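Taken together, the values in this text are just the output of simple stated rules run on the coordinates, not laboratory data. Computed from a predicted model, the values in this text were never measured in an experiment. Cβ atoms are built from the backbone, for glycine too; each structure is taken alone.
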Structure 1
């Protein structure tokens, strides 16, 4: 899917990941792989939830259906990597980053506002995940894992743009882009407040 330069320009995260994060993640591989596995699992189930809730939106259903398969495949890849290294899938942990994003979503009001924020939340999570995968692919000492995460980065690079495009399919473009800028500002503030931890993807 080819994106216009204009579309690419509105997707930039306002605050890059703290460089310390990659070093910490490299020392916590079991925890980071476990958290990554659950992130992929939640991405798949979130897409399923969108399909169920908005089953009348044909393009959304058709575009997100293969994403469900891809994300679940990613979960299996991370699980296999854990097993290959003699590590186990730990328990799912509270995702403070995602919870803070959820608190910014529109509550009540018109369904279009809730629909838009649902899509933009997904876009932002995918954008930050892709950025984190890029950091891991460039900063880990384990060459195999660098390549492992480069493949994830390349595979998921278009996911966050898809949610923006779906929003623009069903809602006014200006409304989508105005709200996206508000989300980017909010997310940057969330990133400033969160403690830098190496055992989380976000």
Structure 2
């Protein structure tokens, strides 16, 4: 019985230490404001800038963000969103698309991991297909935090705690790209989105803080 009590007290002590340590972090400013993000990616050009209301910005606690609608020469659309937080979980937090996008008749049809080519090899991101009747959209999203590309919400939380303990940092960005599936079908839309996302990954390095400050 005494051993169980000791173990329990140690668990409480460790939990208290983790909560205290990960809550004491330094807010990290973004390297360059996202409003300077390129408004043309290949054949895609910004057709509309979508602002969020002040109440939504306050609810999310986002430090900097952009929400652009891109259109290409054939009239296809891509919605591109990036939200940056200088201290995730302190002033604001991410909202997973798995919880936010379903609704209004839209549901999740499938979820999988896909790889994108990057300079140092490959990056893994999450692909989700949402459906409302016959209408379908493909969603690519990931967390671009402190030099990492993270596809999983669970691994994002793991590294958030780890970096808060070791680096006293909780800065990070959530990136989401959405496109409707046109007559071309899922495969064509997926290919277009992956090409777009590959450029986005490269460009965002100029804006987001990396592994080292």
Quiz item: Between structures 1, 2, where is mean count of other Cβ atoms within 10 Å over residues 41-48 highest?
Solution: 1
Practice problem: State the single structure among 1, 2 that was used to calculate distance in nm of label points 7 Å out along Cα→Cβ at positions 25 and 153, giving 0.9. | Solution: 1
Self-check item: Source structure (of 1, 2) for helix-only ellipticity at 222 nm (-39500 (n - 2.57) for each DSSP H run of 4 or more, over all residues; to 500), computed value -24000
Solution: 1
Quiz item: From which structure (1, 2) was FRET efficiency 1/(1 + (r/R0)^6) of positions 49 and 105 (r between Cβ atoms, R0 = 30 Å, to 0.05) calculated, if the value obtained is 1.00?
Solution: 1
Quiz item: When you work out relative contact order in percent (Cα under 8 Å, 6 or more apart) for each of the structures 1, 2, which one comes out largest?
Solution: 1
Quiz prompt | Identity of the structure behind 12.4 (criterion: mean count of other Cβ atoms within 10 Å over residues 113-120, calculated), options 1, 2 | solution = 2
Quiz item: From which structure (1, 2) was volume of the Cα convex hull per residue in Å³ calculated, if the value obtained is 119?
Solution: 1
Self-check item: Ranking 1, 2 by percent of Cα pairs over 22 Å apart, for residues 81-168 alone, the structure that comes out highest
Solution: 1
